[in-house]
Structure P
């Protein structure tokens with residue numbers, strides 16, 4: 001696997017355990033990587049898969065016809081467009097383009113039209129939603145309801161708007177939990193919130209996540225966050241802003257709740273829904289069960305793997 005950045009701390013343990021990781025940190029190393037691919041393409045059929053990498057587009061432009069090429073886009077970058085723009089000169093060289101949702105495909109349709117790119121090249125797009133492991137379900141919905149806790153799971157960054165979550169906590173004076181790093185400021189001002197951080201062990205994170213009764217996703221922009229999939233797999237209802245492709249999976253008032261993006265509107269909407277769920281056990285159980293069932297049918301990692309195998313070996 002080739003990585004066109006130098007910081008190995010960004011590489012997950014799974015990559016390091018299952019693949020040789022080569023870091024392209026100089027022109028010389030980029031040349032080595034290119035010639036390696038070129039040489040093996042004379043011996044074996046080669047497929048190059050790239051995500052958010054200028055090096056990928058550089059390679060396929062120089063290996064025209066010698067390799068099969070596939071790229072992946074999770075979501076467009078805003079407010080300034082990024083790699084989706086960088087890829088435009090190479091669209092005729094990309095055999096398949098993977099997106100994870102309908103929203104990103106539509107964004108590409110608009111981008112192609114704006115740049116006078118042949119409409120037939122849109123046929124190369126394939127939608128493959130992300131997948132997660134569906135584990136045995138410990139049905140603790142009853143205890144979650146009795147110990148009702150709202151949660152925020154993610155990084156402390158401007159687009160995630162954790163301050164909105166803390167405003168909900170302040171206004172409702174409700175039990176709450178944050179899973180993520182760099183929340184020192186909030187620890188000082190919200191000492192009653194439970195915090196969990198600095199853990200990359202999936203089993204432990206899942207156990208911590210399971211203590212949340214309701215997940216709040218207050219983002220100003222998203223693709224489709226993995227944390228929503230993880231919550232629904234655990235039967236945890238979600239209140240989320242209606243951004244990105246979240247509405248492709250959350251069915252309002254059935255398996256979760258979609259709120260407005262505007263700060264104060266989402267604040268009021270969330271407080272109203274939380275008050276309703278806290279006081280209505282039957283409603284909470286219904287939303288929770290529907291969320292779990294939807295995850296089983298739509299987020300199974302086996303389905304995800306089968307779609308990628310078909311893509312690579314067709």
Structure Q
């Protein structure tokens with residue numbers, strides 16, 4: 001059994017390990033761990049710690065995938081909801097659909113007893129409004145939000161380069177390969193924007209026969225290349241894990257035009273190998289790793305592509 005997650009997963013990674021050791025199913029363990037991350041305001045890319053959209057509203061995305069059945073549950077642009085990974089898990093278990101978004105996702109949350117919660121921290125609201133004041137003329141600020149938002153998309157989006165996603169991957173010969181994600185998306189994104197976190201094949205994919213992958217940072221790129229699915233297909237066609245990841249990175253490198261940035265790929269295979277790669281992200285990228293031979297998890301450094 002092994003478990004991989006991005007560095008920001010620190011509030012929940014130990015809980016997932018504890019549950020896996022106790023025999024819990026992999027998705028339940030990962031969703032519980034992500035729940036701790038979503039509730040931690042110090043993690044500024046997910047849940048309470050996330051940043052709002054251009055209108056100052058929190059919209060969160062989450063997903064789960066069972067690699068053994070290839071069942072998927074995802075939710076996107078959900079307001080007033082903290083535990084979106086758990087909500088996605090319920091979509092997978094209760095509905096014939098794969099994805100719910102916006103008001104429909106919140107309605108489903110109400111029906112199954114997920115509380116409606118104010119997700120906007122006062123600090124996030126303050127920073128958001130200060131950014132608006134900096135970018136808008138006084139007349140525009142007086143009319144806000146009844147102004148065109150599209151011209152602002154490059155001016156105010158993501159001032160702190162917050163594009164991360166909480167991703168968990170597990171792999172075990174008996175329990176299979178599974179994935180779970182959660183994010184608040186880009187800071188100051190256009191309302192309704194979905195990144196790759198809730199998109200099967202782009203931000204995550206798992207197939208217990210071969211392996212799984214999950215991506216963070218610039219989701220617009222991984223959606224264009226179906227990055228997570230590319231890695232798993234590479235494994236299916238006989239590539240080694242690192243070769244499959246490098247194939248997906250080659251596709252990202254071929255992109256021209258559109259919004260281009262960095263991507264971090266997390267990948268595991270059904271044979272117990274893992275690979276975490278920093279593709280053009282500034283600074284040092286680290287990730288959490290644990291397997292059942294280790295007494296404690298380790299924070300490791302990603303390889304650089």
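Worth a mention:
- Comparing percent of Cα pairs over 21 Å apart, for residues 88-207 alone across structures P, Q, the highest figure comes from P.
- The greatest value of relative contact order in percent (Cα under 8 Å, 6 or more apart) among structures P, Q is that of Q.
- Structure responsible for 0.96, with Cα Rg over 2.2 N^0.38 Å calculated and labels P, Q on offer: Q
- Structure (P, Q) behind the derived value -9000 of helix-only ellipticity at 222 nm (-39500 (n - 2.57) for each DSSP H run of 4 or more, over all residues; to 500): Q
- Identity of the structure behind 11.6 (criterion: Kirkwood radius over Cα pairs in Å, for residues 16-55 alone, calculated), options P, Q: P
Computed from the coordinates by the stated procedures, all read-outs in this text should not be read as laboratory data. Just so we're clear, the structure is a prediction, and the values are computed from it rather than from any experiment.
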